[in-house]
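Please treat every number below as a calculation from the coordinates, not as lab data. All figures in this text were calculated on a predicted structure; none of them were measured in a lab. Cβ atoms are built from the backbone, for glycine too; each structure is taken alone.
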Structure 1
Amino acid sequence: MTAESNSHDADGRTIRKGPESVASITKVNVAFPFSQVKIAEPSEHLVALADVVDELARLVADSVPGPEAKDLRRRAHELVGQLR
């Protein structure tokens, strides 16, 4: 016999207990409005801001040389190139 004991009703039928816990699985579907995505050219302000970041990265690389500063300078310069 298993560790789980069953009881019987008055007619001798086995009465089984249900599970002590029920695990529910919740699935969530997320829909993105891709038909609403608009692609536009970067604004003048964004390009100007990227130029400022590029210049700041150059100043940091000049003041505190090292591989991290060099990588920051490269990334900032690439960003300006992508926006133009």
Structure 2
Amino acid sequence: MDKKTLENKVKKLFKENNFNYEWEIDAKLPNVLHVEVIWGDWKHDHIALKNVLAKNKILLALSKTIEEDGSDAYSASYTFIAV
């Protein structure tokens, strides 16, 4: 998938699902998407994001928890690959 196609797809999916997360397409790898979820709920934010993207052939490759406090919310960065 080229960069413009992925960008349009992500914009559409984020708008349809009310996702307000920071995201960018990798400068060197146009089929790689980076997303940061800051203090999102584990189910309504993190899992929802992964499920919506997976249903659209944008698969999770890497995840890293950035910040957590033992509650249902935490911050994480994700790397997805569009296939």
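Can you spot which of 1, 2 the value -15000 was calculated from, given it is helix-only ellipticity at 222 nm (-39500 (n - 2.57) for each DSSP H run of 4 or more, over all residues; to 500)? Only structure 1 yields this read-out. One of 1, 2 was used to compute mean projected area of the Cα convex hull in nm², and the answer was 4.9. Which one was it? Computed on structure 2. Structures 1, 2 were shown, and relative contact order in percent (Cα under 8 Å, 6 or more apart) at 21 was computed from 1. When FRET efficiency 1/(1 + (r/R0)^6) of positions 57 and 73 (r between Cβ atoms, R0 = 25 Å, to 0.05) is calculated for each of structures 1, 2, structure 1 comes out greatest. Ranked by FRET efficiency 1/(1 + (r/R0)^6) of positions 17 and 33 (r between Cβ atoms, R0 = 35 Å, to 0.05), structures 1, 2 are led by 2, which has the greatest value. Please compute percent of Cα pairs over 16 Å apart, for residues 25-64 alone for structures 1, 2 and give me the label with the greatest value. Between 1, 2, the highest calculated value is found for 1.
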